[in-house]
Structure I
Amino acid sequence: MTVTEVVPDNTIEVLDHGFVRLDDAMADDLSVVNGARVSFARRKTEMEEADEGLIRFLMRDRHGSPFEHNAFRFHIRCPIFVAREWFRHRIGSFNEFSMRYAKATDEFYVPAAEDVRTQVGKPGAYSFERVDADLAEEARTELEALYEEAYATYARLVEKGVARELARSVIPVGAYTQFYWTVNARALMNFVSLRNAEFAQLEIRRYAEAVERFFAQEMPVTHAAFVANDRTAP
């Protein structure tokens, strides 16, 4: 399943059970302009054509700090293995669902048949190709069976009195988790430049596409300058 259109509650559905939701934002292009113009004790209340040129200059010459005076707060639901890649982006704040305190989810990521792929090439230079239809369906069936058994084991252990913090050990990384992520535009561009890129893993790229759509929605001039600058974060 590919990313759907933005729906009214500011949520984009991703994969089979996931989503990216823009929970709140204190972010616009003017925040970049005023972050830069304070050097001259100036402040703007409305964007003008010259301000768009300033943003393009800041992006091109990699004057990055003016892009930090804003914030996006996202609510993300994704497979655990996607979250673990996401959390490597350290400039931002994360709070994640805890299976220590709450019941583990019974929803797991099963790729669409067209997303089941094989790995070709050497480490660091892999390419990926779709497998044939029979193998794709076999992989999906195997995953579903494993998930069902893993969750049943978890439920049995908890029912018998084993603490959730230990019983969760049997849950596969294909299980869905959720977290809040607060990030400024500069760090967001770094994330998008790496994760919405040709060599990023397909699953996290789908999430990065959704994040970028919200970025473009809230800061269209900054996003356009980012794209024009070969998607290089300042």
Structure II
Amino acid sequence: MEIKAVLFDMFDTLMMIEHDHEFYIPSIKMMYNTLINKGINVSFDDFKNAYTKARNELYKKADLKNEEPHFNERIAKALLFLGYKYSKNSSIVIECTLAFCKEFMKYVRIDKDTKKVLTELYKKYKLGIVSNFAIPECVINLLKREDIEKFFSIIIVSGAVNKRKPNEEIFKTALNSLKVTGSETVFVGDTLDADIRGANDLGMTTIFIERRVQKEKNFIIPDINVKTLKELLFWIK
């Protein structure tokens, strides 16, 4: 079957999260400062504990169906634990989420081969992103920052559709949006369980970019293994 589309994972595939995920505490502090400026009177430790509790409770339920609640829900739930009732769409919750995003973006860099690879593939294939991330706005902002949003016909982020890889629904949404079948599509990702297993299940050709050792390597098998993004140009051609 002729290949018509190439789908990419986002983080640690096209863009790298640096410094061993050190963004976490600084990003929580940015959220906390936003709340303090809005008149929320709590200590940092109390907020951090409430945020952690809210996140864990949401994902205890969401993990059962590979769902992805938008990040706003974490904030609204954390504030409720602290005695403040705000909807997930309230301005204070949205500002808090964007504060986290702004700090997080400081720890993300584009892979050195990303622009070259996208430029070449864009000449022949439909391109798309299917990413697990609770803040869709953050993914869009990063793509715009690096001037690569223009390459993608679709950008599907789990927090926008409440489905997380390897849930087949997020992959089906991508295929349907591009009007292609699984057998006409290549999926490129760095996570065996989420990216490769999910794409394999829908008949896509899977390319695993080896960023780190993963425990699933003995029972989830991609079609192709690569070490760098630039190797894609050889294999897809």
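Just so you know, all these numbers are worked out from the coordinates, no wet-lab data involved. Source: prediction; values computed, not measured. Cβ atoms are built from the backbone, for glycine too; each structure is taken alone.
Summary table below
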{"read-out": "Distance in nm of label points 7 Å out along Cα→Cβ at positions 41 and 97 derived as 5.3 - corresponding label from I, II", "value": "I"}
{"read-out": "Comparison of I, II - label where relative contact order in percent (Cα under 8 Å, 6 or more apart) is highest", "value": "I"}
{"read-out": "Parent structure of the calculated result 5, 21, 28, 22, 12, 8, 4, 1, given that P(r) over Cα pairs in 5 Å bins from 0, in percent, for residues 33-80 alone is the read-out and I, II the choices", "value": "II"}
{"read-out": "Structure with the greatest value (metric distance in nm of label points 7 Å out along Cα→Cβ at positions 113 and 193, set I, II)", "value": "I"}
{"read-out": "Structures I, II, by distance in nm of label points 7 Å out along Cα→Cβ at positions 169 and 201: label with the highest value", "value": "I"}
{"read-out": "Origin of the value 1.1, where distance in nm of label points 7 Å out along Cα→Cβ at positions 129 and 177 was derived from one of I, II", "value": "II"}
{"read-out": "Rg and Dmax of the Cα atoms in Å from the coordinates reads 20.8, 67; which among I, II", "value": "I"}
{"read-out": "Origin of the derived value 0.95 (FRET efficiency 1/(1 + (r/R0)^6) of positions 25 and 65 (r between Cβ atoms, R0 = 30 Å, to 0.05); candidates I, II)", "value": "I"}
